[in-house]
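Structures are listed in the sections that come next.
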Structure P
Amino acid sequence: MEFRRAVEDDISRIMEIIEQARAYFRSKGIDQWQNGYPNPDIIGSDIKNNYGYVLLKDNKIIATVAVSFDGEKTYEKIYGGRWITDGEYAVIHRLAVDNGYKGQGIASVILEHIEELCIANGVYSIKVDTHEDNLSMQRLLEKNNFVHCGIIYLEDGSKRLAYEKVLFCK
């Protein structure tokens with residue numbers, strides 16, 4: 001498998017995967033990604049800002065994620081807990097796996113690649129948030145040693161569970 005930066009030509013395939021995730025959330029009654037977010041403009045912005053990544057298997061994009069090292073304004077205040085670290089961190093957003101590859105550990109592979117990116121950049125903390133009803137994401141994070149740190153609120157006031165993982169050099 002190949003993990004690489006996304007390029008503009010990837011947007012339509014990334015959106016196919018996002019639409020699959022949107023449909024999955026809708027089928028489970030999860031009010032996440034139901035308001036037109038993320039959209040092609042957001043994905044294009046991820047690519048322009050070097051946040052967008054894709055995972056390929058046999059030259060086919062099977063998963064997507066955005067990783068930023070620029071901080072996250074909504075993480076400045078956390079409720080019902082605290083972050084483990086206060087220094088630099090990477091943020092994970094918009095992680096989605098093609099339906100045909102779910103249950104095969106693909107999301108964990110992406111997290112491993114993100115950890116490698118972090119270490120290569122001298123950053124030893126990863127923070128992420130997820131919808132409180134998104135149990136599959138919560139299980140993924142806990143399985144990969146992320147710690148639930150509290151609650152954050154998005155700019156629109158939506159509540160999200162906040163997680164962090166501290167990395168150590170190998």
Structure Q
Amino acid sequence: MTAITPEQGGASEPQPIISALAPFYAFARDISYPLIRATVGGTLLVHGIVKIMGPPISVFAQQSMAKRGIEPALLIAWLIFINETIGAVCIILGLFTRLFAASIAIEMAVITFFVLYPHGYGFTQPGGGFEYTLLWGLIFVAIALRGGGPYSLDRLIGREL
């Protein structure tokens with residue numbers, strides 16, 4: 001996929017005030033997106049690793065899902081495990097990016113609106129608020145809309161899911 005040029009109706013990049021910075025900005029424009037993917041994927045992967053190292057998935061399903069009335073608890077627990085491990089690694093690598101980013105965004109929406117919403121907005125609220133998961137969910141929505149971007153395995157293989 002190529003960028004839409006200003007002649008085709010797309011927006012052009014603004015000119016830097018300090019023209020000597022133009023080469024750096026051109027480099028940073030392409031490298032910033034993989035940095036975002038690596039950051040959010042790596043942060044999510046930590047949550048997946050904690051779940052893998054903890055109690056069995058059936059315990060997680062019972063204590064985190066079923067207790068809150070989220071059913072089918074075991075299936076959803078597996079989806080969370082897959083999102084936070086395989087999905088996180090795929091986001092980092094830019095592989096099947098849109099699929100996993102959309103799936104993770106849905107996970108964050110469920111956590112935001114069904115688990116944390118009653119506690120209020122601020123994540124420092126007692127019981128935790130929904131600010132943090134809303135932010136991460138919206139970042140994953142943006143990644144789902146954008147796809148793997150430059151320097152991704154999706155781009156390398158020339159296909160997206």
Structure R
Amino acid sequence: MAKPNKFYKDYDNALQYIIFFMMILLAVTVVVGVIFRWSGRSIVWYDEVAGIQLVWITFFGGAYASLKGSHIGMPTLIKMFPKFLRNILFVISKMIILSFYVLLAYYGSKVVIALRGDSLVTVDWIHESFVRAIVPLCSILIIVSEFIYLPEAYKETMRK
């Protein structure tokens with residue numbers, strides 16, 4: 001990989017810190033939920049909140065995986081073709097991936113708007129729109145990650 005610039009390093013670190021912090025919060029939530037359940041005084045919000053935390057970690061993890069070139073794509077399949085076809089297939093694959101995340105961000109934001117006013121079942125002060133905002137937010141982060149990794153992905157695809 002080429003020498004990373006400051007933006008890449010800051011973006012990489014930010015994603016790592018967010019994922020690390022969220023994993024600690026999930027671990028605390030699970031431990032607290034297990035302790036309360038073991039004591040016979042289950043907390044009602046545990047399952048819903050832990051599930052949401054896992055989804056958020058997964059979405060941020062997708063953005064981080066895209067930054068490292070490990071998320072979505074078919075470089076091994078594309079490498080099977082001659083070099084002149086690899087260029088075309090690389091561009092097509094990236095257009096499909098980026099188009100998917102643009103659509104996900106667009107329709108994800110429509111869902112967020114549609115869920116205004118709704119709240120979680122067990123924690124009614126947390127709005128559904130806040131919870132579901134992870135979809136358009138991380139779709140945009142994945143798009144940014146894809147663009148950051150694009151030059152390296154191209155080099156890797158053209159390498160035999």
Label whose coordinates, when distance in nm of label points 7 Å out along Cα→Cβ at positions 38 and 118 is calculated, return 1.8 (choices P, Q, R): P
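Which one of P, Q, R has mean count of other Cβ atoms within 10 Å over residues 46-53, as calculated from the coordinates, equal to 16.8?
It must be structure R, since only it matches.
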For mean projected area of the Cα convex hull in nm², find whichever of P, Q, R sits highest and give me its label. Q
Value -9000, calculated as helix-only ellipticity at 222 nm (-39500 (n - 2.57) for each DSSP H run of 4 or more, over all residues; to 500) from one of P, Q, R, is from structure P
For which of the structures P, Q, R does the calculation of mean count of other Cβ atoms within 10 Å over residues 14-21 return 14.4? R
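Taken together, the values in this text are just the output of simple stated rules run on the coordinates, not laboratory data. Since we're looking at a predicted model, the values are computed, not measured. Cβ atoms are built from the backbone, for glycine too; each structure is taken alone.
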